[in-house]
Structure I
Amino acid sequence: MQGWGYFYAMSTPFNLIVNPLSFGQVSLGLLRELYNRNQDIVLSLHQNQFDPSSEEEDEQFSRWMSEASSSFHFKHDRNNRAFNLWHLNGSLSSISKEQVLLSFYELDSPTECEINAVKNNYKVLFSNQEAVEAFKTAGCDNVGYLPLGFDSHNFKETDVDYGDDRIVFSILGKFEKRKNHDKLIKAWIKKYGNNKKYALHCAVWNPFLSAEQNNEIALSLVGNDKPFNVLFSGFMNTNKQYNEFLNSAHVVIAGSGGEGWGLPEFQSVALGKHAVVLNCSGYKGWATEENSVLIEPKGKQTAEDGVFFVNNSSWNQGQIYEIDEDDFISGCEEVVKRVKAEKINVEGQKLKEDFTYSKMLDSILEELK
């Protein structure tokens, strides 16, 4: 019986993508956990993307992933239940008769196409409990919740000393209407701009837009007279760079109106950063009153932005949560008090133990039995 269980783990297929973006980062986290367990899997790569350059070079790990990918067409059996990490749009293309899909969903109104995609998968997991409930309400009984894990391989606490008592905020994620970046950054500048006691580090570069478009966005946020205490970072190609950025702040702003999980904000809090969090969507999976200053949403607005969420499309239709500017500033004032009382968010650090890739993989393998 023990031998059969080992053989089953050896033959389990995974359909993932390896690149520097969110899906790629979660894929790498799962693959590394499988590698650490010495499990010989078969690996199908979405879009044939295999770019582990965001991580420090690990020749043995890269060779293991390459071998798992090259052996796929020789060893794969469609009768084996497979795990797939991908968008709902595209999930009907499956490498298995029974596919367990993990997808990120940020809105509240599943479309007919999205509902059909979910129903035609064996099981669909979301990292956002609100997404699970939305699809259950739409008649999907094959959905479940799967929290993500903290990437302890790439993200570690480092000491940052500015030599003064300034409090540094950070705001993260590729610039989108959905993430409320425009309102949050402008509100922060209105309150703290050109005040040497505070700084705002922005990592909102959107790799799906051109450099010119990204620069225009930054200019629109700060105007022609950019405050000296607001800094914009370009796209960070490596996790080492991103780890340095996350550690450069005392507070992370998590004010998106719709998230599958909020991976960079989550990892910031797990590194001991304080947080101002809009209490909605995927953030609810990890943000609590103990580890974050929570702000309640003030209504909803359409997610339509003409770029990533297009009106009348068959996919990605619905609403996102709104954040009130005054509530946000009140949250900033409260989090400043927390930072002054204790620079390290001890409750936040507990997330590293509560959410791991080991626990995440255990849940996935349980679904694949």
Structure II
Amino acid sequence: MNILILNYEYPPLGGGAGVCSQYHAKGLAQCGYRVTVLTAWFKGYPEIEYFDNLTIVRLKSQRKFLYKSNPVEMLMWVKQAILYFASNQDLSYNICLANFIIPGGIVAKYLKRKFGIPYFILSHGQDIPFFFPKQMLKYHLITYFWLRSIVSGADKLLLLTQMIKKNADSYLGKNNRHKNMVIANGCDTETFYPDYTNATKEFTILFVGRLVEQKDPFTFLKAVKLLAELNVQFKVIILGDGPLRKKMLQFCNKYNLTQRVDFKGWVSKPEMVKHYQQASLQVMSSRDEAMSIAALESLSCGTYMLSTPVSGNTDLIENEINGEFFDFSDSKGLASKIEKFYFNRFLTGYQVPEIFLKRFRNTYNWDTIVKEYDKLIKFYI
């Protein structure tokens, strides 16, 4: 059985979607499928790599940055992908897993029309109108009927959460919603595991992610400012980088928070594990998410989380067991939640119950998720 995975970003390129494709590819290859990944090339990396049952093909498509891309680069990748397949007429793929309706779905629809290869669309949330309306409204309006046409030709539309599925059901209407299916993201539970012996004695609050408007880091910093005015000793560690870092540093300087807030930037995976295990609490103040890999990794380590009720986290967090929710942009409510956690849980040595954590890790480990893909693929081919 030959499987084609289309994703214009694959590690080291991109963020969570690329990581997901990597685990899908490796997991399905271990299941015995012959897997080919078609992605974008980046300087310093080979154009073709071969592993056991896994081939990675990287197409030169003007990709300039590791962690971000733009519509022109995506469409250039589509062009190069179609040219690549047009010159390789002997295609024997049994099924295609296309990440994102655009650009992956464009190539998948071409392959189905040209070679009869069935395809699944793996949505990562933002490509479904109108799931991220503030960021994506213009894009969704321009591509509305194009997106609908690509999804209509798909055999399955795979969504990460029930919240995204509800939005997709509404978008596609009753004639196509039978295609919609939820398969969650997973976590490398062998790497991200709980170890409370590493927990620091100092009350430590963790913030992880790109420093961009979507993550709303200033609601978090405003809560930190309010917390500093209370009788609570704490430190903050911020893992990540982005365009808002300079303004965040200015905010910390203005309100005398520089001794409390430590900007670490991007760190290695082993360092991430260490920070998750050491932290007393993690805060996620995002305005929108699909299903955060950072949240999965943190919760797999047993880190208690305070989060806005974004997609994904509403599935992952059991209230007052492994986390709690606060309202969007509510810095006062967040500060109150952190203070409450400090006195009621941190000082009493609270740990996420082992039986709950075990069930969580069994549900969201990549082996479990890949088995769901394996079952679905075998049903279709």
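Details
- When mean count of other Cβ atoms within 10 Å over residues 163-170 is computed for each of I, II, the largest belongs to: II
- Looking across I, II, the calculation of mean count of other Cβ atoms within 10 Å over residues 171-178 that yields 22.8 traces back to I.
- Winner on relative contact order in percent (Cα under 8 Å, 6 or more apart) once structures I, II are ranked, highest first: I
- Among I, II, structure where helix-only ellipticity at 222 nm (-39500 (n - 2.57) for each DSSP H run of 4 or more, over all residues; to 500) as derived comes to -10500: I
- Test item: FRET efficiency 1/(1 + (r/R0)^6) of positions 179 and 283 (r between Cβ atoms, R0 = 25 Å, to 0.05) calculated as 1.00, pick one of I, II: I
Throughout, read-outs are computed from the coordinates displayed, never taken from laboratory work. None of the values given here were measured: they were computed from a predicted structure. Cβ atoms are built from the backbone, for glycine too; each structure is taken alone.
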